[in-house]
Structures are given as C-alpha cells and as structure tokens.
Structure 1
Amino acid sequence: MALFRIFGAGEWGLAVANHLSIQNNLVEIYLRDIDKVDSYKTNKIHKNLDIKFGKNISFFNLNKVSEISYDINIINIIATSSSGFLNIITDNIDYFKKTQSLTWLTKGLDHTSGSFFHQILDDLLPDKIDKCIISGPSFAIDLVNKKNIKVSIASTDDHLTEVLINAMNTDNFTLLQTRDFIGVEVSGVLKNISAILAGSLTVNEFPDEYVHELISISQQEVYRISKLIMANSRGYEVSDSEMKKTLNSPACLGDLELTCFYNTSRNRQLGLKLSRDCNIKKLLSNIGTVEGYLSTGTLSKNKVIYSESKIIKSAYDILYNHIEPRRILEGLYN
C-alpha cells in the first residue's frame with residue numbers, strides 16, 4: 001500500500017485520488033480552501049462527481065504543508081491549474097526540496113515566465129528529484145464512471161513510472177509509458193489552442209475534415225516545438241522515432257481528438273462562440289478559465305524561444321488581434 005499526497009486538487013485531482021484509494025492506496029489531499037477541507041472531512045462526498053470518499057482518503061490544509069512529515073516512499077502529485085502550479089512549489093519550497101519525486105497532472109505552462117513546468121522545477125529543485133507527468137484525453141467524471149481511458153506517462157525515472165502504473169492501472173484506466181517527457185508537455189499545451197480553433201471552424205461551418213487537418217498541423221507543431229525545447233533541456237533528450245511516436249499517443253493525438261471534437265472542452269466552447277464582433281472578455285467570464293486562451297498569449301510573447309507557429313499565430317490573431325475568424329481560418333490551410 002503506497003501513500004500519495006495530492007496538492008491543489010481540482011475535479012481531475014479528486015477523481016484520481018478516488019481512483020487511487022479504490023486500488024487500496026492511502027491518499028492525502030491538500031487544499032487551500034479551508035471550508036472545502038472541513039466539508040470533505042465531514043461529508044466525505046463530492047456532489048458534482050458523485051464521489052463518496054472512502055476511509056483511505058484524508059483531507060488537509062495546504063497552508064500547513066511545512067508541518068507534515070516526509071518519507072522517501074511518498075508519491076507527491078500536483079493537480080492544480082497551470083496558474084497555481086508555481087505557487088504550490090514556491091509556497092512549499094522547503095518541503096519539495098526534500099522530496100524524492102514529483103508527479104503532476106497539470107497541463108499547460110507558467111504564464112508569467114513562459115516556461116514549461118519541467119524547466120521551472122529544474123531551476124528551483126535539486127537535480128536528484130525525479131519528475132513525472134501524466135497526460136491524455138481524460139475527464140474526471142469518466143474516470144469516476146469507469147469509462148475506458150488511456151493516458152500517457154512520461155518520467156525521468158523508470159522506477160517511478162513502474163510504481164505509478166502498478167498503483168493506477170486497471171481494466172478501464174491505462175497508463176502508457178513514453179520517454180518523451182517534453183513531447184507530452186507540449187502536447188498538453190497545444191491541444192488547448194487547437195481546440196479553440198476547432199470550435200471556430202465548426203461554428204463557421206467548415207466540415208469535420210478541416211478539424212482533422214487542423215489536428216495533423218497541430219501534431220507537426222508539437223514535434224517542431226518539442227525539438228526546440230529539447231535542444232535546451234539537458235537530460236530530456238529522446239530519439240527522433242520516440243518523438244514521432246508521441247504524436248500518435250494519448251497525450252497528443254488522443255487529447256487533440258477529444259478537445260477538438262467534444263463540446264465539454266472549455267477551449268472548444270470558446271471557439272464555438274467566436275464571431276466578428278464578440279466580446280472575448282465577456283465570453284471568458286461566462287465560460288471560466290480557458291487554458292488555450294492564456295497559452296496563446298504566453299507562447300506569442302516568447303517567439304524567440306518557440307519561433308513562429310501557424311497554430312499559435314492563427315489563434316492569436318483571432319483572440320488578441322480580433323481579426324475576423326473566417327479570414328484567419330481560411331489562411332490556416334493556404
């Protein structure tokens with residue numbers, strides 16, 4: 001029986017925590033919202049996900065992480081939003097500097113620095129800490145309802161990968177190993193931007209084959225940007241064949257297909273509402289956080305690092321330059 005500590009759990013983090021506990025693992029969940037901590041402790045339920053938390057799950061105040069004990073066998077998982085990722089680390093830096101490993105479920109990048117999360121951790125934490133990312137086409141409610149889900153797992157340590165696979169793999173939830181850490185990270189960012197464009201294609205009455213072509217273009221961009229980052233990220237190098245294998249993995253193709261075609265994606269929802277005279281800020285206030293919108297702005301500000309991207313430029317012209325969507329979408333395929 002392993003002990004997992006999950007930090008900053010949203011619905012996906014809670015669903016993973018519930019899944020781990022059902023597999024007879026001990027799970028501690030750390031949250032900033034004290035009222036939610038008290039509510040979970042008392043009621044042991046999450047209404048939206050229809051989860052009844054078992055005895056293997058405990059809830060704690062995230063602000064008191066510095067007071068908890070540490071053991072090298074504990075598996076630490078970050079399940080916060082991209083905007084909260086850096087704060088989780090910096091607010092609890094003394095704890096994380098002592099850890100053996102750090103795994104995250106977060107898709108995205110740091111919007112202040114423009115850095116991917118492995119780059120942030122390389123700067124802030126000791127080299128000895130193993131890192132792992134789990135990413136793929138997944139919704140919290142589907143995991144709770146035991147629908148078939150396949151995700152990618154990439155790690156700097158094979159033993160950590162083995163521990164996580166053994167703890168989480170079931171008949172309906174499968175982790176597929178890859179060594180292409182950076183490819184998995186980049187896929188988790190670009191799929192959100194692509195989903196906004198996919199929604200805009202649909203609302204502008206482009207046939208589905210245009211969305212499929214968008215996915216192919218996005219895969220090419222994942223490969224290109226991954227190569228740029230890998231050239232400046234020592235210790236994460238993989239072969240060209242491994243990088244190309246990522247393009248058809250759950251983290252890349254699987255997530256692109258899910259977010260580009262299913263309206264449950266907030267990114268696609270934004271795309272479906274885009275028009276010539278739409279108010280982007282008002283749309284965002286109604287939908288909530290749209291990761292693809294934030295990532296578009298962040299990547300566009302860092303062209304020196306990521307160079308020019310057809311996908312990112314198209315999204316930026318629509319979302320930030322307010323150019324008529326159909327005009328940009330038609331140019332995407334020229």
Structure 2
Amino acid sequence: MMTSTRPTDPAPTLSHQCFYSGTDAHPIYVDRLGRTDAVLTASSPAPIVMLHGAFHTGACYHTTPDGREGWAPWFARQGRTVYVVDWPGHGRSPRRDDFAQLSGRTMAESIAVLVQQVAREEAAPVVMAHSASGPMAWWLAEQHRASVAAVVGVAPGAPGNLLPELPDDPLRIAALSHDESLGCPMYSPLDRPVQVGPEFMRSFWANAPRFPHAAFQAYARSVVAESARLVNERFNIGGTALRIERPQRVGERPVLVVTGPLDPRHPRAADEAVATFFGGEFMWLPDLGIDGNGHMLMIEDNNLQIAERIERWLSAREL
C-alpha cells in the first residue's frame with residue numbers, strides 16, 4: 001500500500017526514520033521520510049528510492065550546501081514515502097576492505113534488497129538514479145521487474161551497451177581525458193579508493209551558473225572517496241561497465257531521463273540515446289525554459305523547479 005496526501009495542508013510535518021538494509025557483506029544506511037498525516041491507500045503516490053552518484057552520499061538529496069530544501073523532503077511533502085540510500089562504503093554505510101574494487105553490480109545487489117523490501121511493505125517504488133547510479137537502476141529494473149515501478153534518471157550513467165570499450169591503459173585514457181563524447185574518462189588504479197580535489201569538482205560538478213557557488217566549500221566537504229573499479233566502469237575501461245541483457249524489460253515501465261545543458265559528461269545526444277535505448281522519455285531542461293543547469297540538479301538554485309517537473313511527470317503516469 002502507498003501513502004496518501006492531504007493537499008489542503010500547505011506545510012505537512014514529516015517523519016524521519018533511519019535503518020540499515022542491503023546484503024550482509026555490504027550493508028546500506030537508509031533514511032525514510034514521510035508525512036506524519038499519511039494514510040495508506042492503494043491510490044496514493046508511489047514511494048521513491050533515491051540513489052546518489054559517485055563520490056557523493058545521500059546527503060545531496062536532503063538539503064543543499066547553502067541550506068535550501070532538498071529533493072527528499074520536498075517529494076515527501078507531496079505525499080510520497082522517500083528512501084534515501086548511502087551506497088555501500090559511502091556516508092553512514094560500512095566500508096569494507098574491498099571498497100576500492102567494489103563493483104556497480106555488487107552495489108546494485110545490495111540496493112536490490114531495499115527495493116524489494118519497499119515493494120513488499122508499501123508498493124513498488126520509483127527508482128531515482130543520479131549519475132553513476134544510472135547503471136544500477138537499469139540493472140534493478142531488468143532483474144527485479146516487479147519491484148520497480150519506474151526509473152527517473154538524473155543525468156544518469158549509460159548501460160555498458162551504449163559505451164565504447166576503452167583500453168585498460170592509463171596513458172591512453174589520459175590522452176582522452178578532455179573528450180566529452182567519451183565522458184571525459186579518467187583511469188583509476190584498483191589498489192586504492194579514488195579521491196578528487198576542488199579543481200575536479202569545479203570542472204565537472206560545480207561548473208554551471210546555477211550551482212550554489214557561495215557554498216562551494218560546504219559542498220566540497222560532502223564529497224567522499226570512491227571505488228576505483230566503479231569509476232573505471234563508468235567509462236567502460238576494459239569493457240567493465242555494467243550491461244543490460246534485456247533492455248525491453250527495463251522499458252516495461254515508465255522511464256525518464258532528465259539532463260541540464262551545461263553538464264560536460266552528459267551531452268544531450270548521449271543522455272537522449274539512453275532514454276531511446278529503453279523506450280523512455282527525455283527531458284532536456286532548456287526545452288522547458290529551464291536553463292543554466294549542470295550535473296548536480298538536486299542542489300542547484302532551481303532544484304525545486306526541476307523537482308516539480310519530475311513530480312508532474314510521475315503524477316501524469318499515475319505513479
């Protein structure tokens with residue numbers, strides 16, 4: 001059963017609970033937000049499981065670096081139960097010794113436990129996936145068909161099917177590092193987690209005018225180390241990217257891809273191709289009169305305007 005809303009209440013109070021899910025080998029920390037006046041009904045909006053991207057944690061959905069409301073509480077106020085995940089080894093999820101070699105498939109298998117739990121206890125959720133969690137979301141929709149009601153990809157990573165295989169060679173990858181058609185690839189040795197500095201953040205995540213630049217230092221403090229294997233998978237180095245064997249299974253449900261115009265690793269053609277591959281819909285923000293956005297749509301200064309567009313899309317599909 002899902003959670004109903006009372007639209008006459010302009011500022012509903014939210015409940016906030018936290019728990020652990022995932023696999024025994026790779027647990028995940030989860031925040032659950034919902035309205036305190038919620039009543040379970042079959043016609044209520046679908047819950048949402050929010051997945052952050054690489055080098056981040058679920059904190060990016062809770063609030064913005066400059067203290068504005070984040071997507072998690074905003075969607076909860078619309079009457080949805082919201083589940084915000086910290087990937088294995090990120091945020092408050094335990095980090096194991098194998099973190100540097102943790103794959104997207106292993107992370108997705110851990111998140112699948114939560115998705116199936118939400119489907120059993122409430123209703124099949126919408127999986128919202130940002131950036132490098134895109135391949136995880138496509139895999140979840142393919143492998144756990146009954147547990148995923150829809151996928152909303154926010155500048156999502158493509159499945160390996162759509163990525164050219166890049167050489168497992170650091171020197172050759174370095175020569176391609178400014179090639180936007182390949183996603184500006186970077187090579188990561190597998191013997192240690194990957195860390196990035198302010199220059200990297202400003203180039204790829206904080207480059208757009210809508211980013212809250214005055215709060216950049218607060219944002220930079222939220223950036224965490226990442227699995228080297230996952231970073232290499234993102235660029236299909238050595239053919240390691242997570243592939244989808246039956247894309248038609250993903251397209252059995254509504255799929256939306258949302259992209260801003262100033263994201264150097266997500267040009268329009270690349271993200272539109274992802275939507276097309278799954279028979280989904282593509283939301284290019286300038287087509288809606290929304291301009292100036294980069295990669296971090298959930299924390300940029302018009303984040304709630306974008307959230308409203310996503311909510312309209314979900315509601316129009318009775319989700």
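Computed from the coordinates by the stated procedures, all read-outs in this text should not be read as laboratory data. Remember, predicted model here, so these are calculated numbers, not experimental data. Cβ atoms are built from the backbone, for glycine too; each structure is taken alone.
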**Asked** Can you say which of 1, 2 returns 0.94 when Rg/Rh (Cα atoms, Kirkwood Rh) is computed?
**Response** 2
**Prompt:** Comparing structures 1, 2 by FRET efficiency 1/(1 + (r/R0)^6) of positions 54 and 110 (r between Cβ atoms, R0 = 35 Å, to 0.05), which one has the largest value?
**Reply:** 2
**Item:** Comparison of 1, 2 by distance in nm of label points 7 Å out along Cα→Cβ at positions 102 and 190 - largest value held by
**Value:** 1
**Request:** For the read-out Rg and Dmax of the Cα atoms in Å, for residues 262-301 alone, a value of 10.7, 31 was computed from one structure; give its label from 1, 2.
**Result:** 2
**Asked** Here helix-only ellipticity at 222 nm (-39500 (n - 2.57) for each DSSP H run of 4 or more, over all residues; to 500) has been calculated and equals -14500, so which of 1, 2 was it run on?
**Response** 1
**Request:** Work out which structure the value 0.05 belongs to, where FRET efficiency 1/(1 + (r/R0)^6) of positions 70 and 286 (r between Cβ atoms, R0 = 25 Å, to 0.05) was derived from one of 1, 2.
**Result:** 1
**Prompt:** distance in nm of label points 7 Å out along Cα→Cβ at positions 134 and 206 was computed and gave 3.4; which structure, 1, 2, did it come from?
**Reply:** 1
**Complete:** Computing distance in nm of label points 7 Å out along Cα→Cβ at positions 86 and 246 for each of 1, 2, the value 3.6 comes from structure 2
**With relative contact order in percent (Cα under 8 Å, 6 or more apart) derived as 19, matching label from 1, 2** = 2
